[in-house]
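Following are the structures in question.
Values quoted throughout were computed directly from the atomic coordinates according to the rules given, and no laboratory measurement underlies them. Everything quoted here is computed from the prediction, not taken from an experiment. Cβ atoms are built from the backbone, for glycine too; each structure is taken alone.
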Structure 1
Amino acid sequence: MKIGIDLGGTKTEGILIDNTGKELSRHRIKTEKNYEGTIQGIISIVKKFENDFGNSESVGIGMPGAVSSNSALVKNANSIWLNGKPFKKDLEKELNRNVNLENDANCFALSEAVDGAGKGYPVVFGVIIGTGTGGGISINNKVINGRNNIAGEWGHVNMPDRTEDEKKYVKKCYCNKNGCMETYVSGPGFASCFNLKHNTNYDSHEILEEFNNNKERAIEALKNYVDHLARGLSLVCNILDPDIIVLGGGMSNIPYIYKHINNSLKKYIFSDTFNTKVVKNLHGDSGGVRGAAWLS
């Protein structure tokens, strides 16, 4: 049996699978927004599974950010209480075993490559557009980390060709840079851009409700969102040229995206032909947690 844990900013979810990928159990808790609380939450999930089913073969954890190859401390996590902490070392000490720790977007990409929407494709780029914006690369069902453990981090590249309005109606990123893709295509980023432009206080769900009611400003917002997404993904395609791009995270549940993203993307690609498709994930919110279980 394998345990996979997806550590998110609001919830921590665990899954227990057998070696065929069959789900045996699942458990979800609220993420405590402090370091010790986060660790204790993970321990509670592992103990619950093993009390109910016996000892597991491995424990894999998908987390925001990455572990620095130099310091072994967490870096680049939008769950900022993890940054600068020896997360892997502390978890292994508490659990008294090896822990496979990986970026959550990498786990998502691996899950969709192994038995999800990217199954059968050699090069899969997995995209997270939820509370944050991230990406992961799987080649032949193996995660590609890169020399500095930042492969796939397209959420913190600048959106290309920003207009003056796009520079004006956006917040500075938590990473202290301006113009990051995350500030445009994450759920909070999408809402923030809309609110700054229209002097509202909506979340993404309320904007989508306006869209469903055919309100012009929400229709424009979704159209712009797809264009922003296409511009950002064009950078990935021009460098990586993946076989398929799989979207995950809360924003990936918007049907409008899939009706327009592939045509929008073609406008920005440096090629006369473009056969890579952008598709919705198969495993939904389970993608990251299943990928974490497959890490071993």
Structure 2
Amino acid sequence: MTLYTCASANVEQAVVTAFEKAHAGATVNVFRAPTGQLNARVAADARSGGVKADVIWACDPLTMHGYDSQGLLRAWSPTNAADIPSAYRTPHFTGIALLYMVVVVHSGAVAPVSWADLAKPQFRGTVALPSPTFAASALGLLGYFASTPGYGVTYYKQLKSNGAVQVNAPADALTGVEQGTYKAGVTLANAAYTDRKKGSPIEVVWPRPGGVAIYGPIGVTTKKDVSPLGEQFASYAASGAGQKVMAGQGTYVTIPGLGGPPLPSGAATVAPDWPSLFGSYSSVLAKYTGIFGG
């Protein structure tokens, strides 16, 4: 079978290896790329006769809703669907991983209390933002702020006016803060905690109203002659066994209590209404690129 994914290499490889070990003779061919490149690959498939993947494991629900709206996903639900909160399930795809977008600051630097603080003078010219045209997590972050009263796309205009710098990926923002290029950066909580554990000179901040939660969904495609391994792999990734493998790689997962990095005591999380947001996110993204560029 063929898997298309934007999941981190260590996480994807761990799940694929465990699946192949548990299913004698199974081989999973993987195309892994950031979301923008993944979308390009899917679009190229469409121009040449249809999607080539049996399974798509995306990194945000907006991207997956987009694939679903194109008729690329078949009706499917994992055998353990009841173990996964309903907020992370639709008739065509199921969330298996969670990303939390937070802020990192260099050790000793002033930390923002709220997300709004990043647009204030004390952070002028010193904030790194990942691009939503490159990274799914940044697209989810944009979706949250665009639909949240008191923020909206205007928030990104304020950040731009305050000298915030766009980088490609959350990892670039994290590295920039670690190296002292920026005072603050928007990045993924699990990556930040991993680096901090290794001695990186950073502090991880969950600004009010909370870390922005973005779930990574998996689904089986409408590919002609789809491999029977497709549903087996997707169900394995959603199972307790598969999610324990992910948690062992430092990933937050959607089945409660299976491990992964602990959330700090009192840390709040927030998320938009993904189905409602899907109808407007293309125009929101266009407004963003009008501010920061592609």
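In terms of distance in nm of label points 7 Å out along Cα→Cβ at positions 3 and 275, the structure with the greatest value among 1, 2 is 1.
In terms of mean count of other Cβ atoms within 10 Å over residues 163-170, which of structures 1, 2 is highest? Don't jump to the answer; show the numbers that get you there.
On the way: 1: 13.0; 2: 20.2.
The maximum falls on structure 2.
Of the structures labelled 1, 2, which one yields 0.60 when FRET efficiency 1/(1 + (r/R0)^6) of positions 155 and 211 (r between Cβ atoms, R0 = 25 Å, to 0.05) is computed from its coordinates?
Going label by label, the one that fits is 1.
Taking distance in nm of label points 7 Å out along Cα→Cβ at positions 75 and 195 for each of 1, 2, which is largest? Each step should come with its number before you reach the end.
Values: 1: 3.1; 2: 4.5.
Of structures 1, 2, the maximum of distance in nm of label points 7 Å out along Cα→Cβ at positions 75 and 195 occurs in 2.
Ranked by relative contact order in percent (Cα under 8 Å, 6 or more apart), structures 1, 2 are topped by 2, which has the highest value.
Comparing 1, 2, where is distance in nm of label points 7 Å out along Cα→Cβ at positions 35 and 267 highest? Let's see the in-between values first.
Working: 1: 4.6; 2: 2.0.
Comparing 1, 2, the top value of distance in nm of label points 7 Å out along Cα→Cβ at positions 35 and 267 belongs to 1.
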